[in-house]
Structure I
Amino acid sequence: MTVVVESVPRRGVASDFGPLARRVRAAGLLERRRGYYARAIGINLAATVGLWGAVAWAAPSWWVVLLGVPLAMVAARTAFLGHDAGHRQIAESHRVNRWLGLLFGNLLLGMGYGWWNDKHSRHHANPNHVDKDPDVGEGVLAWTRGQAERRRGLGGWVIAHQAGLFFPLLLLEGLNLRVNSVLFLRGRARRVQVLEGTLLAVHTVGYLALAFALLPPAQALVLVAVQQGLFGLHLGSAFAHNHKGMAMPGPGDRWDHLRRQVLTSRNVRGGPVVDWLLGGLNYQIEHHLFPSVARCNLRKVQPLVREHCALVGLPYVETGMVESYRQALAHMHEVGAPLRG
């Protein structure tokens, strides 16, 4: 069920975020963590090469398709690094972060950095706003009753059952990311089309050539399907529970930065394993308030944010992983209710 904010203390609205930002800066948590990211990038590249080496070693046994599972998990780690580069968490320079994003996104994943950065920036600016956040805009799924009621035929049936179909549909998310990355290049500047398009093409040709060079055609197809399906499932699951079922500001709402980010976001409790699985996105409130903070610093930012929210009387939502998915799916089920009648 969508969170409805009926009464949020409004005192000091203009300055509520300032004291928190000063505390985070004074604690040194806005500083770049180059050593952390150097290790993370090195491990990620080594794991990618090592797993493809394992594919070559295991061929032509059909057991090789099981390597699609760790390949998908490593690919998701690559996507998380691209996400961090897009938020300028890794380097001070915009240029360096952009090239890292092109490396992780276009070249290593076949996912357009320009498309993702444009979409994700609009999401961060207005999270959960139906008219401004592309993540809750019109699409295969519906996030509001108004969107659901406009659907007919097969699209309406999908919305009616979207809670149950959500995770199966994520198996196609890897393909969806690739298609949208290509479509995004239409109408872009020529240099953007050439650079990003070339990197996407190099990835696609190189990825398929590697798979088919190491494996018989049938095994190569199955391995690619397993990796891409589980990659979409893993990545989509990491993003799925951060905002769904939380407050959705309307056209007339004018929330300040603190409220716009906190009221629309949900944190997920957990330790190092959850941090690793979700790429730090389990600290969604802190990430939205301070998007340039290095992923490894978000855990340290959390107590400052939680304390500040209590001070200004702002709800701070944090649940376990299972409960976070339950709330998100319950919202989707509720939205599709009119079409089940």
Structure II
Amino acid sequence: MGNIEKLADEVRRGLEQALPGLRKTILKKLPLAVAAMIEARTPNTMELSTVLPLATERADMREQWLRRLLKNSLLEPATILEPMGRQALQQAGGSGQTILLSMDQTDLGERFAVLMLSVRTGDRALPLAWLVESGEANIGWTGQQRLLERVRNGLPEHARVMLLADRFYPSAALFAWLKEASWSYRIRLKGNLLVDVGDAAVTTTGDLAAGARERYEVDARLFDAGIVTSIGVLHEPGHPQPWIIAMGQQPNRASVLDYGARWSIEPMFSDFKTRGFCLESTHLQAPDRLDRLLLIMTLAMYWCVHAGRSDALANPGPAEKKPGNRSTRITGACERHIEVRSHGSSGVCDC
């Protein structure tokens, strides 16, 4: 038995345990595809099919096998990923820690837009849910709500959650949903949004931040709808633009810097794209097939993270053997105690 077959057997056992009702055809084929993805790290179906441990040597038959899998409606990403995502959320919220969720969008040229919601795991993120649309698109509130509701249904009871999102996403509907869900949030705002901070005239978020190194406003009102939120502005030396961050808590420097935890999603996107699976080079044209390819890549990512964490726990290095240096367990962050030393690096407090 080759290495890919051994890995596929391990993945199969894990899927069978997590999803005891999974169809036998999917349970037979999906682990092979995941193991091949770990080995080949490519979205190209022809290249990926060459490492599949199948009984045929014909290249066309191998690729047909893989393409049929990507067309199979039984390969439902939300259902298959749900138990793994639920476990990641439980681990992220362990010991009462705040679960950090990042929402962001990436584009694959002009062919696809992918909106993704992920959970912070240590210094990186793992995908929980995504939505694929054809063409260049700014996936709006309807798509965002689908992902947010899906993830909310998998949260541990009484979990504390903070949503981190970039400038694409602010809308009155999003803020209303976050308030109803009792989630904390740190959402970066564009500079062209209408805002009323109680002065004589309504201004824009850009004017609010103009010339300010730091500024904090409580009960600011955003948009024509007058959505009430706090806003913190921080413009650090050496950075061309300020952070204009909306939040539901008292704004201060520390709460603005919480937004830096969002950068954990960037290594994840790099894993999908240029530094990992090279997803941008896919030749797929149908969103549903790309959706299933993303599932295969995500399961490969989960498996690699799980294997790496297990190895670190079983075989710690010299530094990890010292008390207090073991950080392989998935962790979240204590809300408002994330120390971000610069725009893009963060550490978690000991409380």
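Rule-based calculations on the coordinates, nothing more; no lab input. Computed from a predicted structure; not experimentally measured. Cβ atoms are built from the backbone, for glycine too; each structure is taken alone.
Among candidates I, II, the computation of Rg/Rh (Cα atoms, Kirkwood Rh) that gave 0.98 used structure I.
Out of I, II, choose the structure whose coordinates give distance in nm of label points 7 Å out along Cα→Cβ at positions 76 and 156 equal to 2.7 when calculated.
Source structure for this number: II.
Rank structures I, II by distance in nm of label points 7 Å out along Cα→Cβ at positions 124 and 172 and report only the one at the top, that is, the highest. Result for distance in nm of label points 7 Å out along Cα→Cβ at positions 124 and 172 over I, II: largest is II.
I, II: which one has helix-only ellipticity at 222 nm (-39500 (n - 2.57) for each DSSP H run of 4 or more, over all residues; to 500), as calculated, at -19500? So the calculation was done on I. Set I, II, criterion Cα Rg over 2.2 N^0.38 Å, for residues 132-283 alone: the highest-scoring structure is I. Using the calculated result 29 for relative contact order in percent (Cα under 8 Å, 6 or more apart), pick out the matching structure from I, II. Of the structures listed, the value fits I.
In terms of mean count of other Cβ atoms within 10 Å over residues 180-187, which of structures I, II is highest? Sorting by mean count of other Cβ atoms within 10 Å over residues 180-187 in descending order puts II first.
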